[in-house]
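**Q** Take a look at these structures.
Laboratory data are not the source of any read-out in this text; all were calculated from the coordinates shown. Fair warning: this is a prediction, and the values are worked out from it, not measured in the lab. Cβ atoms are built from the backbone, for glycine too; each structure is taken alone.
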Structure I
Amino acid sequence: MEYPIDQINKLQDDYPDIVNTQGGSYNVSSYTKLGIAKKIDYDCAVQSCSWGKFQVMGLYYSNLYSSPSELEEAMNKCELQQFRYFLSYLKNTNGMIIALKNKDWESIARLYNGANWKKQNPKYASNIEKYYNQFKGEK
């Protein structure tokens with residue numbers, strides 16, 4: 001849902017720790033913040049956070065689910081549902097499958113974590129490669 005700028009500004013003034021453009025860290029307070037955000041705008045809150053073991057943003061819910069609430073229900077159900085959501089994200093992200101097949105670690109990092117991935121975590125691409133090499137031979 002898109003809000004008029006004056007409404008966005010008011011929400012940012014009223015809830016600066018909840019409504020903002022800054023990415024957050026993951027900790028126990030994240031659940032409290034999500035609960036408050038859901039009271040402001042449920043769908044927006046679910047779409048604005050990462051879900052499951054694979055931390056896929058909720059804004060991609062329509063790749064697999066009919067609504068943000070269906071996504072939340074599935075993510076809280078089990079790890080298999082989280083894996084299914086992750087796979088749907090990979091399949092529906094333009095260029096991701098090619099990057100995975102080509103072992104293009106920097107493209108994978110950019111597609112998965114956004115354009116600012118180097119600023120947020122400069123070792124992200126090299127860590128993907130490191131863990132790929134570490135686990136590729138395990139059965």
Structure II
Amino acid sequence: MNVKVNGLSFVTIRRQFDFRGIEMGRWVTTEERDRAALNFHQALTDLMAVLQGPEVLISLRGSLGLQFGKGGRPGVAAHYMPATRQLALAKNAGAGSLAHEWYHAFDHYMGDKMFPILGAQSFASANWLTSTKM
């Protein structure tokens with residue numbers, strides 16, 4: 001499947017949604033990359049429709065990065081890395097994990113906005129659950 005024939009690639013995704021950057025693992029083949037780009041794009045478009053927001057919402061105003069097939073662990077389909085503000089999806093995982101991990105990123109993003117005194121590693125949900133003052 002050559003998705004680039006349709007003009008869709010991770011470069012297109014980065015530009016459309018204004019992601020800070022997108023990194024590929026070294027063992028991701030061209031075919032896997034192209035198939036993943038199609039699946040990522042569909043998942044991100046679906047998320048945007050559910051949230052009823054613009055593309056820039058999906059990248060959290062350009063603060064979010066993506067990784068695909070890089071630095072995964074056995075049995076883990078996806079994870080959010082707060083230190084680098086990146087969503088990471090395993091090479092063999094489905095794009096269905098994207099919305100779940102995006103919420104962790106959104107929670108982190110809102111932590112900065114709602115509780116700025118606590119610093120950059122703050123998560124809004126944890127602060128709210130512990131009744132931290134805004």
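**Q** Can you spot which of I, II the value 2.3 was calculated from, given it is distance in nm of label points 7 Å out along Cα→Cβ at positions 11 and 43?
**A** This value belongs to structure II.
**Q** Looking at structures I, II, which one was helix-only ellipticity at 222 nm (-39500 (n - 2.57) for each DSSP H run of 4 or more, over all residues; to 500) calculated from, given that it came out as -17000?
**A** I
**Q** For P(r) over Cα pairs in 10 Å bins from 0, in percent, the calculated result is 10, 34, 36, 16, 3, 0, so let me know which of I, II that is.
**A** I
**Q** To test your reading of the models, identify which of I, II gives 4.3 for mean projected area of the Cα convex hull in nm², for residues 19-82 alone when calculated.
**A** It was calculated from structure I.
**Q** Suppose you compute mean count of other Cβ atoms within 10 Å over residues 35-42 for every structure in I, II: which one lands on 18.2?
**A** This value belongs to structure II.
**Q** Sticking with this one: State the single structure among I, II that was used to calculate distance in nm of label points 7 Å out along Cα→Cβ at positions 59 and 115, giving 1.2.
**A** I
**Q** Right, here's the next one. Figure out for me which of the structures I, II the number 0.4 belongs to, where distance in nm of label points 7 Å out along Cα→Cβ at positions 107 and 123 was derived from the coordinates.
**A** II
**Q** Given a value of 11 for relative contact order in percent (Cα under 8 Å, 6 or more apart), calculated from one of I, II, which structure does it belong to?
**A** So the calculation was done on I.
**Q** Work out distance in nm of label points 7 Å out along Cα→Cβ at positions 75 and 99 for each of structures I, II, then name the structure with the largest result.
**A** II
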